[in-house]
1. Figure out for me which of the structures I, II the number -25000 belongs to, where helix-only ellipticity at 222 nm (-39500 (n - 2.57) for each DSSP H run of 4 or more, over all residues; to 500) was derived from the coordinates.
2. For which of I, II does FRET efficiency 1/(1 + (r/R0)^6) of positions 156 and 348 (r between Cβ atoms, R0 = 25 Å, to 0.05), calculated from the coordinates, equal 0.35?
3. Which structure, out of I, II, was FRET efficiency 1/(1 + (r/R0)^6) of positions 52 and 468 (r between Cβ atoms, R0 = 41 Å, to 0.05) derived from, given a value of 1.00?
4. If mean count of other Cβ atoms within 10 Å over residues 180-187 comes out at 17.0 when worked out from the coordinates, which of I, II was used?
5. Which of the displayed structures (I, II) returns the greatest value of Cα Rg over 2.2 N^0.38 Å, for residues 36-299 alone on calculation?
6. Where is percent of Cα pairs over 27 Å apart largest, in which of I, II?
Structure I
Amino acid sequence: MLLAVTVTPAAAQFQVQGRIGGAGPQNQQVVEKFDADKDGRLNTAEREAARQALSASIGGRIGGRFGGNRPAPSPGITLTPSEVKHYPDAPLYDPATLRTFFIEFENPEWEAELVAFNNTDVEVPATVTVDGRVYPDVGVHFRGNSSFGVGNGFKRSLNLAFDFVHENQAIGGYRTLNFLNANTDPTLMRTVLSMHIARQYIAAPKANFVRVVINGENWGVYANAQQFNKEFVADNFGTTKGARWKISQANRGGGGFTYQGDDASRYRATFQIKSKDEPEAWAALIDLAKTLDTTPVESLEAALASRIDIDAYLRFLALDNVMNSADAFYQRVADYSLYRDPAGKFHFVFHDANEMFSMGGRSQQLSPLVAENDTNKPIIAKVLAVPALRTKYLGYLREIAEKSLDWNAMGPIVRQYSALIADDVARDTRKLFSTEDFVRTTTDDPTPGTLRSFFEGRRTFLLQWFADNGATIAVR
């Protein structure tokens, strides 16, 4: 439902346009309208005025009606910095540590305030204390779409901007952090585990676990997943230059690089640019879509060589298939990030990994060549139509299945993660699944619904598929 409502003069005739909830437009522009002192952010009084205007214009923000059949949440235990272990010398994304982030908002009704400003450009300031060090004026907002809809009182995903006020403030070399709530993931491990696998083959976000304490109350374990920004680019490509895009859930298939003509405006709703908005970046993106659309199969590999990091892209496709997300690239060509390096080559980056290792139905039997004939996904179908590229892709897929789905290799990692967070999961009163769900799905047991059952079942299916199709996989 679209809204365009004029409110009182005190609200500067503020209008809200966009969908409430779901995958609607992101970052409604609120700050500029209420920034009375023109410092580029909203202080306490300015945020209160903005909240009143938002409430008047849409009849109150949503946020409390999506808890499903979960038991009502209850307050967590009180924790102070003196009661937790500090890791001042461990890297921020060290997989062996469970670092605690103490977030202190001035407003005791901080959750209602974050709900009110969800999907706007307003950051709510907080003081964050980590490993005994205090970071003032950190901007915080809820992030995500479906993960926001879990309901009030349950953990929602958080974004922390350490440089919100202080330009050079960072933690461990990173200015922005994403704390994910493991929505749809009773194991709490899918993001951390899948990115551990992905980083063995391609540039992918770092991820580990953190404990979050808000206004003195323990809110439990979150996945700390690296932000796709300049720090990510520097970590993986040795530069901060280049163009970056996010392809959202609401792109309606355009993320598959369907050619829509040469007008950049046709692509902007799908490809949300996160770096400097330059015509040359859009021209290159459109050129890739046009190349896929117009180049004959026999010439496509050569044409793509200067436009895509082909090997990395084929590994990305293979990982997407092997790890079989319920929200996969092969399904929707959405929820991924895109980087074009200074040399002009595109790189595809995982963005949302909480639904990896889908365990439902016959998901373990997903074909390695799914979407190869889907004309709405030329970035997949056209690439796999090239025999040499299809053969190389299948080679990567088989390698990943053999090595990274081997429970003898992955089981110990799952056990290490479980040992690290199990006690915190048990005492977490805000989590989205029960402790019993966590124990059952992460147990070292091949019964249906466990991580082990997925890894072993998917690996068995894929290796048998190669055994059955080995002589013909390179032939259409």
Structure II
Amino acid sequence: MNFPILSSLILLPAVGALFLFFTRSNKENNITVKYVALFTSLVNFFLSVYLWILFDQSTSEFQFVEDRVWIKDLINYKVGIDGISILFIILTTFITPLCIISVNNSIKNRLSEFLIAILIMESFMIGVFCSLDLVVFYLFFEAGLIPMFLIIGIWGGTRRVYSAFKFFLFTLLGSVLMLIAIISIYWISGTTDVVQLYELGIDAKYQNLLWLAFFSSFAVKTPMWPVHTWLPDAHVEAPTAGSVLLAAILLKMAGYGFIRFSLGLFPIASEIFTPLIYTLSVIAIIFTSLIALMQEDMKKLIAYSSVAHMGFVTLGIFTIQQQGLEGSILQMISHGLVAAALFLCVGVVYDRMHSRLINTYGGIVSIIPKYSVLFMLFTLAALGLPGTSGFVGEFLILMGAFKDNFLVAVIASLGVIIGAAYMLWLYKRVVFGKLVNSDLKQMVDLNKSELFILSCLAVPTLFFGFYPEPLINTIEVSISNLIKVYNFNLISN
């Protein structure tokens, strides 16, 4: 295509944000501000769907590539997509307008600035999934910290400043080593072009250190145990829309990085460090699931469940099996939908009762039945019930794990049982039981915007649970080629 569709996807939210920047934020024009942000994000979503329609699923080559000189003889602005990256772009453009709609009830002040932060973050997140140059990837990857830092620090809860700085320092410090590694790759290979690096390969004697440098960044952002402690604090203090973007998209950037760079550029090191990944993944699955059982704050429980789910993702990635890798991508897509929905469900009751504590609730099924039904659907999807998107990813991951390491797969399977325990325990205490708190009788069921948002998330959760074929067909060829290249590089070195 002559039309720069990927650059358009990256720049359009930024253009919308620029328009909002010159719009005065006050009560009179808040509706206009919301409609401008929503219109911008919806145009981007439909553009990404059009991109998916044009995408050729029969090839593993990067498509819609744009390559322009940025800094002569040093860095090119190069973007392109394959079957792996396009699904994350669609997820990003799908979640963003839902976040914008959700601000109706949760953001009361400085709305224009909040929407600017969301749109700018959308641009950066799409840039991460399109980048085919390491420097461009790094810039987008790190730039995404800034709007999220502001979202938590300005519109968050009582401990927002502490949580914002903890989030920023953890993720920034982890990425300093990745920057050094990127500079080292340029010194070793003479390029930071990802496609050229795939063809050239990286000398085996450098791979271990470079892999660990990239791992330091991706492990924090995934987040993997034991560098996961920033996530619960960030989720608890962030406003609902911030928690949704953090869980649905930002965590996926690290999983994508593991697939694109750790496996693609450093296959020998990946093979060496696979036992380390297995160990940390299993600990994350079991340990954080047990911690989730002990939580009294709904947001914190869902945050710890996210660490456990991402433990399954890293486990699936490093099986280097077709089923494991496909399962890890499907699990990330499913988690993006389900975790977003669960945080929105928490936001619904928090907006009414101003409490996230589980013991505040109980017996609300007869008061807000629509909410209770949708909350049940997402609870069952989170624990991996067959017929929901959560089942497909976990099933494929465990299939790949059983092929590669039987013991690891058996231990990881225990996480599915514990996950069912804490999610059902959460639902039972919030929705069923006796109506002890009389204030709950004043609660009203979902309004039109809340019902619309949760329904939009429920449809793909069920559809891809019963029919995951469109997702699998999109990623199958790219995953197969990645494994072939990975195995070839192992043999040739």
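Throughout, read-outs are computed from the coordinates displayed, never taken from laboratory work. Predicted model only: the values in this text are computed from it and were never measured. Cβ atoms are built from the backbone, for glycine too; each structure is taken alone.
1. Values: I: -10000; II: -25000.
The read-out comes from structure II.
2. Values: I: 0.35; II: 0.85.
Source structure for this number: I.
3. Values: I: 0.05; II: 1.00.
For FRET efficiency 1/(1 + (r/R0)^6) of positions 52 and 468 (r between Cβ atoms, R0 = 41 Å, to 0.05), the value 1.00 is produced by structure II.
4. Details: I: 23.8; II: 17.0.
Corresponding structure: II.
5. Numbers: I: 1.12; II: 1.03.
Of structures I, II, the maximum of Cα Rg over 2.2 N^0.38 Å, for residues 36-299 alone occurs in I.
6. Numbers: I: 58; II: 53.
Comparing I, II by percent of Cα pairs over 27 Å apart, the maximum is at I.
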